[in-house]
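Heads up, there are several structures right after this.
Read the figures in this text as sums done on the coordinates, not as results from a lab. Quick caveat, the model's predicted, so the values are computed rather than measured. Cβ atoms are built from the backbone, for glycine too; each structure is taken alone.
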Structure I
Amino acid sequence: MTGIGGLRTSEELEMLLMHESLAREHMREHERSVEEARQRQMLNRLAQARRLQRRAESASRRARALLLSL
């Protein structure tokens, strides 16, 4: 709806600005959520890599011990 002469009323402008503000906040929340998911994925991969490294080191120690016992 427009006011006199095709101009928007202050209430309409206020409503448009409120909608824009809400849309921007929604986008920021989405971006935060995506970033948090990316960080969780990276931390999970790092933890998995550390577990695999410890497992490999343990297997290496066992193999060395077995060779020395022969």
Structure II
Amino acid sequence: MAVTIERFNAVRDMLTPAEWLEYFRGQLRAERISYDELAMLASLSEHIDPGDVELLEAAGVPEFEEV
């Protein structure tokens, strides 16, 4: 079941950022992540390990800094 932005905001503090990231990883791997969930993942991008290409790419984090 996809999490809506409203639901995410209501329960955001119930899980740690790491737990949310693993939830989104599961949604990605199951190929059932929604656009809302991608936006939520992007909002947690500062918590994604710099080597975690799977989540960084899905969160829309640029691979290289623009010069």
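Descriptive notes on the structure:
- Structures I, II, by distance in nm of label points 7 Å out along Cα→Cβ at positions 9 and 33: label with the highest value: I
- helix-only ellipticity at 222 nm (-39500 (n - 2.57) for each DSSP H run of 4 or more, over all residues; to 500) derived as -32500 - corresponding label from I, II: I
- Read-out distance in nm of label points 7 Å out along Cα→Cβ at positions 41 and 57, computed value 2.8, structure in I, II: I
- Comparison of I, II - label where mean count of other Cβ atoms within 10 Å over residues 17-24 is highest: II
- Label whose coordinates, when Cα Rg over 2.2 N^0.38 Å is calculated, return 1.09 (choices I, II): II
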